[in-house]
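Engineer: See the structures that follow.
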Structure I
Amino acid sequence: MKDIYYPSHDGITTLHACLWMPEGEIKGVVQIIHGMCEYAERYAPFAEFLNKQGFLVCADDHLGHGKSVKSKDDLGYFSKSRDNNVIIRDIRALQLAVKKQVGDKPYFILGHSMGSFFCRKYISLYGGDFSGAIIMGTGFKNKATLLTALSVVRINALFKGWRNRSGFIKKLAFGSYNKKFSPARTENDWLSVNTENVDKYNQDELCTFSFTNNAYNGLFSIIKDACSNKTIKAVPQSLPVYFVAGADDPVGDYGKGVQKAYDKFLKAGVKDVNITLYENSRHEILNDDCREKVQEDILAFINAHMTKLPEVNKEPSAEGVDTQEAAKDENKENA
């Protein structure tokens, strides 16, 4: 694995990213968008599996995550501008840098959990760049629920500030996730059937932090955006999309939310949409007991769509990637 660093479009942060290179010729690329309260290096086993199949794998640590933070105080904090397009632009910057290196190879994108919602937004903007998209550990929430959650966050921030870490909001968002697995051994049993994975997560200080109001605002906003009909209808109808999740994953409402997202994509006219729900598996399916089957299924999806080369990259748009200078101007305006 190679560590790489590049400037975030927040105009302040130097982002960390991981690059896993295969031996020999590069067949294609898989870019990973990680989830909430985790980081890119947690995908090393999956990346190494893909390396053996000839794929280059890359993933950045988003703002507020992993090695992209200057101090522990920045864990779970996105950006002062509270604009999710900053993270979208950062994902885009990594994609363009890797694409410049490898040329016109088949390029796939995978988003997990929070990253799945960023991925769904991302492919509505840049879906033509990809040979396929894997949406992992996702779900579906209605607009009214998300607007209520955003109101709670913004009221809390009004009184306690955007860096406040609210136990109430955390309970509101995740308090019911362990209910099905009662009596729970830890507060994160919902992540995985595999207790070793849960324990490793619980012992990792780069996973066990709480989100700030700033990041919860970003989280609920990106979920609202990703679940909107406007975003779903903007996904290219020719883009192959593969939904994968644990059947016992509370993020996906135990399969019902994943199925609803899948149905919405079909209704929007996306022609090649597939779904796999893994029985007796929870949220982190790449770290759960089903991980070997998940890896093989994703590889099969990728290999089945290797013939579709990405389209020529369109120029960055106002909603996608701006120059670093424009991002700095944006932050000044929102200061």
Structure II
Amino acid sequence: MSFTRFLVRRTLTVIPLLLGVVFITFMLIRVGGLDPVGQLAGPTATQAEFDMIREELGLDKPLWQQFLIYTGNVMQGDLGESWLSNRPVLDDMLERAVISLELLFWGVGLGALIGIPVGLRAAFRPNGKFDQTTRVLSLLGFSIPTYWLGLVMIFVFFYLLDWAPPAIGRIGLMIFPPDTVTGSYLIDGLLAAEWEAAWSATTHLILPVICLAIVSAAPIIKQTRAIALEVLSSETVRYARACGLPERTVRKLVFRNSAVPILTFVGTEVTGLVGTMSLIEYVFAWGGLGQYGLNAIVRGDFTAVQGYVLALALFSVLVFLVVDIIVHLIEPRSELS
């Protein structure tokens, strides 16, 4: 199967999936008991004011008609207006998306750089001291609540040791942010040669990145170890060892055969961490998309919650599409069936 044909086939399968995501997002908000009319009208509103707001929001129409209107608006890039910020939801999310992606990139990237080699080494020497220590540490990483981990890190490294800056955002209060180019203070500071801003952004990144790396590394270690152990017990590896191949070559063979399932799991882990990251953003006052969505849920911002859920679902679909493309490039035979 050619790459172009594969790409077209995968893209076509994404379209009905996105329509399903839009429908599920629409229905979850409607059946979730979140009524924006009461939030907007206030406790002293009259019935006439309730009816007027309901009509302005289109909630007086039948459900199927509301869905058609919502779908049409989404296809035009209109996700509604947030009643908290009085701005279009799409504009709010686009401003915060890069902020969250920066944290996700560094956190999951560091977690993968630690988790994959550690998991492979543990699998090559099962039940050894390193393997047992790794299993205990990964279990701790699974068990520690994300919210509590962030608070403890702030308490230890900022309050007790004074090694880290206060958790007040992405840059120091006395530092002027660099001109926006990418949305990342670190990258924009480097591009503008504003070294003080870049350094401040780096110091503010360290704690939330380490927190996210710990949360992401634990399952990656565990899953990488399980995948590598399964490959080590396969007939291919047994035959390679029977042929007298050096251990270094056998390890390369194990890594080559483990790459696809490990990559698939990391992709799944990325989509799962997006929701977890909202707690980290909230603790460190990061101001990203996760914190925006969490505030919208707490305050009952109807349109913002709807847009946030849709954005998470769309991100998951795109991540899986990218993973499928990378897997096809690594192992084209996986799509020959």
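Engineer: By the measure volume of the Cα convex hull per residue in Å³, for residues 217-304 alone, tell me the structure among I, II with the highest figure.
Structural biologist: II
Engineer: Shifting gears a bit: For which of the structures I, II does the calculation of FRET efficiency 1/(1 + (r/R0)^6) of positions 105 and 241 (r between Cβ atoms, R0 = 25 Å, to 0.05) return 0.05?
Structural biologist: Going through each structure in turn, the value belongs to II.
Engineer: Then there is this: I, II: which one has log10 I(q)/I(0) by the Debye sum over Cα atoms at q = 0.10 Å⁻¹, as calculated, at -0.54?
Structural biologist: The read-out comes from structure I.
Engineer: OK, next. Given structures I, II, which gives the highest value for relative contact order in percent (Cα under 8 Å, 6 or more apart)?
Structural biologist: II
Engineer: Follow-up. Given a value of 20.6 for mean count of other Cβ atoms within 10 Å over residues 97-104, calculated from one of I, II, which structure does it belong to?
Structural biologist: Here the read-out was taken from II.
Engineer: Ok, one more. To test your reading of the models, identify which of I, II gives -25000 for helix-only ellipticity at 222 nm (-39500 (n - 2.57) for each DSSP H run of 4 or more, over all residues; to 500) when calculated.
Structural biologist: Comparing all candidates, it corresponds to II.
No value in this document is a laboratory result; all are computed from the given coordinates. Small disclaimer: the values here were computed from a predicted structure and weren't measured. Cβ atoms are built from the backbone, for glycine too; each structure is taken alone.
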